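Enquirer: Once you scroll down, you'll see the structures, which are given as structure tokens.
Values quoted throughout were computed directly from the atomic coordinates according to the rules given, and no laboratory measurement underlies them. As the structure is a computational prediction, the values presented were derived from the model and not from experiment. Cβ atoms are built from the backbone, for glycine too; each structure is taken alone.
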Structure I
Amino acid sequence: MLQFEKFTLSNGLKVLVYNDKTTPMAVVNILYGVGARDEDENRTGFAHLFEHLMFGGSINIPEYDTPLEKVGGENNAFTNNDITNYHITLPAQNIETAFWLESDRMLSLAFSEKSLEVQRKVVIEEFKQRYLNQPYGDAWLYLRPLAYKEHPYKWSTIGKELSHIENATMSDVRAFYDKWYNPANAIMVVTGPLETDTVRKLAEKWFGSINKTHAAAHNVPQEPEQNEKRELTLERDVPFRALYQAYHMAGRENPDYKVCDLISDLLSNGASSRLYQNLVKDKNYFSGLNGYITGDYDPGLFVIHGELTGGYSFNDVIPAIKKEIEEIKKGNFSDRELEKVKNKIESTFEFSKTSCLNNAMNLAYNEWMGDADRINHEVAKYRAITREDICRVATSVFRDENLSQLLYEPRK
């Protein structure tokens with residue numbers, strides 16, 4: 001059990017404290033409730049752009065990294081469809097430096113044309129390198145709009161297209177910042193050998209006077225149920241055929257989300273999993289084959305992705321994948337298999353609690369979903385999943401009319 005305390009400042013900033021005396025290090029983690037799903041469809045990639053801009057200097061601190069390095073700290077951030085998360089790790093005795101840095105960029109970024117241009121170039125280069133200039137890199141640029149027609153998950157975190165970042169103006173950027181980067185849309189978690197009173201005083205000192213208390217509404221359209229199979233074939237300069245199968249599945253708040261997570265482990269977690277043993281090792285249909293869930297808050301995707309070995313066609317391998325899925329639907333897996341994947345989930349979860357940073361990020365995310373205490377009940381919920389649950393959810397999810405399939409053919 002993670003025993004934590006929480007309080008809320010008058011400006012709406014939620015603060016959680018996990019006093020961990022086993023380490024001399026502390027973490028300050030700030031989650032902003034804004035991700036790619038909150039963007040304008042004609043101005044995408046902004047949440048990810050801000051992940052970079054937030055390190056470009058704020059109103060009183062021209063360089064973010066320099067003072068942090070002087071006190072032995074390090075930082076990083078990530079953006080996904082739903083949230084943006086920033087974290088600092090540093091010696092606990094230097095914790096106030098983290099409060100100073102984070103409060104200043106929440107108060108006001110510098111918003112210089114130079115900083116915008118530098119970070120714009122970084123993001124454009126990342127877009128080109130990761131999505132346009134490597135084999136299979138553009139898969140998600142096509143798979144998302146194939147699977148989603150209404151919900152903003154239909155574009156990637158990097159954005160729909162390069163032009164949205166290339167044409168981003170200073171007024172666009174400021175408006176996005178003013179809407180989302182404020183105390184009422186943020187959750188701060190502090191972990192390490194620190195008392196709640198100490199954290200409360202620092203929070204009041206550095207964040208209490210930030211008078212931006214509005215919480216922007218998330219106007220996210222719901223995706224209608226898919227009722228026909230969708231397929232797209234891309235001819236590209238790739239070494240082998242590849243396939244991506246995406247099935248719509250439940251969002252995080254739905255109990256069936258965890259059932260899908262378990263199914264993905266039954267199919268594809270490790271060298272003893274079904275897809276690896278039967279289709280990679282035994283039949284050599286694929287050089288690699290994975291089943292995973294996208295992990296989104298709103299209803300997401302269950303994805304099966306593999307690159308075919310030479311000589312095999314899609315007509316050879318797709319029925320073989322379907323056969324493995326049918327076995328799951330029928331409950332043709334042993335009690336030992338089910339127990340093994342539950343044990344692996346529990347061990348991974350327990351091991352993650354040895355990290356101050358993991359605890360901070362997990363507490364922040366669970367609080368964003370409604371209650372940080374959820375973290376203490378996750379394993380029990382996985383443990384309670386039955387064979388009947390798995391058969392029911394697999395039958396519901398793995399239907400042809402719920403499938404969006406992307407195929408890569410090497411260019412002739």
Structure II
Amino acid sequence: MIHPFQYTTAQEALQIIQSGHRIFVHGSACTPQYLLKELAKHKDRLVGTEIISITLQGKIELAEPGYEKAFHINSLFVSEPIRKAVNEGRADYIPAFLSDIPDMMRTVLPVDVALVQVSPPDIHGYCTLGTSVDVARTAVNCAKYIIAQVNPQMPRTHGDGMIHTDHFAAMVFHDEALPEMDYGAKITSVDLEIGKNVANLIEDGSTLQVGIGSIPDAVLQSLQGHKNLGMHTEMFSDGVIDLFEKDIINNSKKKIHPNKLITSFALGTKKLYNYVNDNPAIHFLDIDYVNDPHVIRRNPKVIAINSAVEVDLTGQICADSIGTYQYSGIGGQMDFMRGAALSEGGKPIIAISSRTNKGVSRVVPFLKQGAGVVTTRGHIHYVVTEYGVAYLYGKNLRQRAKSLIEIAHPEDREGLMQQCHERFKLFV
């Protein structure tokens with residue numbers, strides 16, 4: 001028998017939200033854009049509601065000027081739709097390791113209402129949290145009320161994302177395309193050189209974590225000759241599909257979750273969303289498990305590949321801000337950098353281009369004033385650019401500076417050497 005359930009309108013469902021409520025909003029490809037658009041219409045009814053989230057996608061009307069009295073965005077990761085609001089002081093940013101956010105929601109950030117986007121119910125009444133289980137699993141577990149946007153275009157995924165319709169305070173049916181991101185289309189020749197240098201560090205049988213962006217996808221493109229790779233990653237995009245279909249990624253050598261790709265969320269194109277739909281080889285699990293360094297380390301040869309805004313000559317990594325300008329967030333970089341370092345044969349890697357698109361060196365004598373340190377110089381191991389690999393683990397400050405200058409852009413090396421001499425009495 002088909003399990004009975006009933007839909008309502010967005011306007012009726014959103015009446016559940018009251019002034020002063022803390023609202024969790026599902027993120028990435030699961031951002032419930034329709035519900036958020038309808039929620040904006042309630043700005044004259046509400047005062048002092050707080051919105052917490054991680055990465056949001058699409059146009060977020062609530063982040064525009066004029067909504068501050070009704071809605072205060074207090075984000076745990078600054079994504080493009082709210083970046084302007086945060087940097088103009090109309091919204092706030094909470095620095096947090098991604099693995100810690102579930103605990104925050106259980107303790108210091110209790111959730112009144114969770115707005116989530118889910119796949120349609122099956123005959124038993126179960127929906128899934130689709131492409132983003134991450135922190136949403138804890139949010140729906142803890143929230144007093146759950147309002148679900150049910151979307152037939154949301155993939156049904158395996159793992160921790162199951163949620164029964166009985167747990168929803170309201171269900172709103174809305175058919176809309178998921179936001180797409182094609183990182184592969186943005187890959188440059190510099191990215192490919194970086195990808196080759198990183199690929200040379202990866203042994204057969206390694207377990208991969210890849211971050212967001214064109215460089216991680218360039219690394220994946222450079223792994224065509226590898227064998228028996230696994231994945232235990234915070235997220236992944238389209239670049240994984242080709243390696244999966246060619247059996248290069250088969251997860252056969254993993255000690256935990258063998259034969260399965262473990263992730264927390266996925267963001268890419270419609271091809272990716274179709275690929276993860278009802279795919280039993282891909283499990284979407286709770287972020288406080290996926291990103292737990294003690295879980296990550298249990299697989300051998302964990303390769304953590306992340307990027308950064310800049311690195312100073314001592315190895316400090318800024319990955320979430322450009323000076324005082326808040327660009328993104330801490331995210332899961334440190335979770336995986338530490339987990340990979342503790343893994344037997346593991347390699348934590350920061351992969352960056354030697355220069356920005358504007359020709360500014362990413363290898364710098366000092367981080368910009370106000371810049372946030374995401375990965376400390378005590379946690380750094382490998383830094384990779386298109387010019388090579390700097391291995392910093394166990395190196396003193398002078399040795400680190402020398403190694404980093406060697407992989408900086410050739411036109412920037414002389415200036416860096418002068419700065420290095422003034423600080424460390426090196427390169428006389």
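Enquirer: Upon calculation of FRET efficiency 1/(1 + (r/R0)^6) of positions 203 and 395 (r between Cβ atoms, R0 = 30 Å, to 0.05) from the atomic coordinates, which of the structures I, II produces 0.05? Please report the intermediate quantities before stating the final value.
Expert: Values: I: 0.05; II: 0.85.
Matching structure: I.
Enquirer: Which structure, out of I, II, was Rg and Dmax of the Cα atoms in Å derived from, given a value of 22.1, 82? Kindly include the intermediate steps, with their values, before the conclusion.
Expert: On the way: I: 22.8, 67; II: 22.1, 82.
Comparing all candidates, it corresponds to II.
Enquirer: If relative contact order in percent (Cα under 8 Å, 6 or more apart) computes to 22, which of I, II did it come from?
Expert: Numbers: I: 22; II: 13.
Checking each candidate, the match is I.
Enquirer: The value 16.2 for mean count of other Cβ atoms within 10 Å over residues 11-18 was derived from one model only; which of I, II is it?
Expert: The structure behind it is II.
Enquirer: Ranked by percent of Cα pairs over 21 Å apart, for residues 131-242 alone, which of I, II sits at the highest value? Mind showing how you got there, number by number?
Expert: Values: I: 63; II: 51.
Greatest value across I, II: structure I.
Enquirer: If distance in nm of label points 7 Å out along Cα→Cβ at positions 219 and 275 computes to 1.7, which of I, II did it come from? Don't skip to the answer; put the middle values down first.
Expert: Numbers: I: 3.8; II: 1.7.
Matching structure: II.
Enquirer: Of the structures I, II, report the one carrying the highest value of distance in nm of label points 7 Å out along Cα→Cβ at positions 75 and 339. Can you show the working numbers first?
Expert: On the way: I: 4.9; II: 2.4.
The structure with the largest value is I.
Enquirer: Which structure, out of I, II, was helix-only ellipticity at 222 nm (-39500 (n - 2.57) for each DSSP H run of 4 or more, over all residues; to 500) calculated from, if the result is -11500? Don't skip to the answer; put the middle values down first.
Expert: On the way: I: -11500; II: -6500.
The read-out was computed on structure I.
Enquirer: Which structure, out of I, II, was FRET efficiency 1/(1 + (r/R0)^6) of positions 363 and 403 (r between Cβ atoms, R0 = 41 Å, to 0.05) calculated from, if the result is 1.00? Write out the running numbers ahead of the final one.
Expert: Numbers: I: 0.70; II: 1.00.
The structure behind it is II.
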